Structure 1
Amino acid sequence: MALGALPPKPHTVFRAPDGAIVYEEMITRHGFDGEHGYFYHRFPTTASTEVKASKRGFGVAIPDADANHPLRRKLFLSEKLPAEGQALDARTPILTNKDLTIWFTCPVESDDAFFANGDGDELWYVQSGDAVLESVCGRLAVTAGDYVYIPRSLIHRWEIKSPVRALVFEAHGGTHVPKQFRNPVGQLRMDAPYTHRDFKRPEGPIATFDQLPDGPRTLVVKKGGRYSEYELERCPLDVVGWDGCVYPWAFPIRAFQPKIGQIHLPPTIHGTFAGPGFLVCSFVPRTTDFHPQAIPCPYPHSSVDCDEMILYVEGNFTSRKGVGPGAISLHPAGIAHGPHPGAYERSIGTTSTDELAVMIDSYLPLIPATAAKAIEHLPYHESWKTT
């Protein structure tokens with residue numbers, strides 16, 4: 001992707017109309033071997049006039065050492081979380097491990113400072129609300145049902161248009177489109193569950209040579225679970241042009257194209273995004289299995305190497321009872337995953353499902369955070385009883 005004013009080649013002299021030099025900044029991934037982007041600033045990369053440990057930032061996930069002993073299926077009710085604050089500060093940690101941390105956030109105010117997450121890529125799923133993600137890449141409009149990807153350390157802030165409720169994954173090793181969806185040159189394959197056109201990209205550039213945006217001059221950076229605060233000489237959004245593959249995007253979940261078969265296919269066919277140690281899946285309204293004797297409900301299974309987390313968004317959840325929008329289930333490896341009693345039988349003969357949900361499978365155990373205790377629905381494990 002390319003936006004705005006660019007020189008013919010990187011690393012060459014590039015001047016503004018008034019003759020002043022334009023300053024190139026590179027963002028590189030995986031050292032210098034991965035995706036990268038070139039950003040052209042009207043001024044030198046913004047210096048800080050002050051740096052200090054910050055009291056800003058959202059809650060760090062403190063693992064509850066006893067949460068999975070004894071081992072139980074768990075349910076967390078995100079609707080119990082109040083709508084308040086800014087995305088920069090108001091996130092409740094739910095689950096964590098070495099590969100990723102999962103928060104839920106309900107901001108109602110726009111961020112009054114910029115943020116850069118040095119601990120990983122962020123992947124949001126916006127359950128409800130409308131917002132704009134403002135970054136050095138431009139402005140990205142976001143609405144309910146969108147996944148939103150924010151690259152590691154990208155300077156950005158959220159402008160809230162209507163109160164947002166969202167699940168947030170922090171992927172410590174990065175997030176990407178699964179490799180099986182790409183052909184040898186990186187283009188999405190024709191049998192991928194989405195196309196390049198489905199992705200929403202930033203509009204910009206954020207600045208021009210004759211109009212530089214003003215805005216906050218405070219930048220909060222998260223690294224190692226701790227927050228540093230920088231007071232900057234000027235607003236950092238002075239990028240007049242950029243190109244490359246490091247930029248935020250949004251993907252509407254309903255643009256996902258589900259595969260179906262005569263009999264029930266494994267949940268990997270719902271795979272949408274991935275990272276080291278995890279897979280994100282999208283369950284969208286679809287036609288169910290069409291064999292005359294098919295059982296459309298997911299079969300009970302012991303996925304002995306993966307923990308499974310699901311955010312229920314809307315619709316009739318065929319495999320579960322007693323869950324509604326905003327419920328977050330955790331089914332740990334070691335206990336059979338599967339539908340509630342009766343759901344398996346009731347699904348026979350159905351021809352479609354209207355459920356909307358987001359699932360993540362993790363190879364490492366997902367440990368509930370201590371802050372999640374306040375929204376846990378304790379009777380959930382007992383709901384599998386048949387007597």
Structure 2
Amino acid sequence: MQKAYKLQGKHRHYDWGGKTFLPNLMGVENVNHLPYAEYWMGAHALAASTIQTPDGEKDLAQLIKEQPAQWLGKDIATKFKTLPYLYKILDVQEMLSIQVHPSKENAVIGFKAEEAKDISIDAANRNYKDENHKPEVMVALSDFWLLHGFLAPAILEERLNSYSYLKPLLNEFKGGSYQHLYSYFMQLPMEASDAILKPLLEEAAEAVARGAVTKKDPHFWAHKYYADGIPAKNIDKGIFSIYILNIVNIPKYQGIFQGAGILHAYLEGQNIELMANSDNVLRGGLTPKHVDVKELIQHVSFVPTYPLILKGEKLNTQEVNYPCPVPDFGLTKIALNRGEDYTITTYSLELLLVMEGEVVIEDIAYKAGDTALLTPNTMVKLKAKLQALLFKAYVPK
């Protein structure tokens with residue numbers, strides 16, 4: 001068994017993705033002008049990666065299934081049965097859905113309930129695709145914007161009070177009840193929510209037109225979602241979340257962790273995302289996909305969120321760690337000068353993504369956009385042919 005294999009991930013062409021960032025990184029010619037939204041690296045059943053072996057390309061999920069202890073490491077194979085994380089690169093050109101991820105316990109309950117109802121796993125109205133939780137960490141590859149959890153009580157009251165069309169909702173937030181406020185609005189009849197959102201969006205369009213708002217202002221993002229025109233009716237209720245959640249700006253190479261229950265949405269930019277190996281997403285709007293408000297409300301953490309930006313903690317002069325409070329995954333950034341060596345001693349199956357420069361691993365060159373799979377319980381030496389920047393996904397001890 002080799003110490004390292006070149007891995008080929010899978011592109012996902014969702015409508016919200018950009019058309020140049022990922023093709024440029026991977027050296028792919030986008031002749032059909034497709035949106036390249038995500039690049040998946042891992043063993044998820046929906047889009048498992050392949051690795052280059054002396055016997056040709058092999059499916060990673062199948063290799064793990066056939067020899068879990070060999071590919072994952074004995075302890076991880078026993079605990080998780082499969083690769084416990086999914087590694088991605090995202091290019092967010094248009095905002096993603098307002099969403100929340102269930103806890104492990106609730107994912108098991110929800111999955112079994114939908115199985116009992118005989119809902120097809122690929123049905124449009126399916127909420128639970130597996131029995132796993134989906135905590136995630138992201139590190140920005142550009143100036144990145146997202147919605148992340150509810151505003152602090154005083155700030156939320158000020159926000160509602162500052163927009164005349166939202167001011168009546170202060171009555172629903174008395175005593176700081178996030179659950180009552182959110183549930184009340186999301187379950188309003190469409191005619192009633194339209195009466196609030198339509199003039200609010202018209203106000204947003206006017207403010208953007210005269211240059212009165214920046215990306216820190218909810219009007220900017222509300223207008224961006226409906227930049228092609230405000231509907232006369234049936235306005236997406238997800239717009240409301242833009243006004244009551246934290247708008248967070250993540251500088252390049254800094255990050256944020258999002259656990260179960262955090263209502264969130266990516267707004268704009270490119271990032272690396274590492275998550276538990278799951279596709280469980282409960283959506284609350286800003287998407288043509290299935291929205292199940294009743295189910296969503298059961299899983300949202302209705303408390304204020306105070307965003308904690310991860311700047312990275314130095315492990316040594318070349319590697320920094322982004323703390324992740326879960327057993328499923330860990331993420332580090334490795335920066336090497338030209339000609340420098342670096343040794344990685346693996347515990348788990350580790351995925352090493354090259355974002356900049358070029359490195360040689362076990363006599364094979366990896367350039368920007370390439371990913372190396374490092375096998376567990378081995379010592380792997382890297383040498384930077386050019387100044388290089390890499391991100392490593394792994395399972396912590």
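Quick note: the coordinates plus some simple rules give every number you see, no bench work behind them. Keep in mind that this is a model prediction, so the values were computed, not measured. Cβ atoms are built from the backbone, for glycine too; each structure is taken alone.
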Given a value of 79, 46, 36 for Cα extents along the principal axes in Å, point me to the structure among 1, 2 it was derived from. 1
Here distance in nm of label points 7 Å out along Cα→Cβ at positions 174 and 262 was calculated and came to 4.1; which of the structures 1, 2 was it taken from? 1
Among the shown structures 1, 2, from which was the value 17.1 of mean count of other Cβ atoms within 10 Å over residues 54-61 calculated? 1
Between 1, 2, which one scores greatest on FRET efficiency 1/(1 + (r/R0)^6) of positions 30 and 102 (r between Cβ atoms, R0 = 30 Å, to 0.05)? 1
Matching task: 4.6 is the computed value of distance in nm of label points 7 Å out along Cα→Cβ at positions 126 and 158. Pick the structure from 1, 2. 2
Taking 0 as the value of helix-only ellipticity at 222 nm (-39500 (n - 2.57) for each DSSP H run of 4 or more, over all residues; to 500) derived from one of the structures shown (1, 2), identify that structure. 1
Out of 1, 2, which has the highest value for distance in nm of label points 7 Å out along Cα→Cβ at positions 206 and 278? 2
Can you rank 1, 2 by distance in nm of label points 7 Å out along Cα→Cβ at positions 254 and 350 and just name the one with the largest value? 2
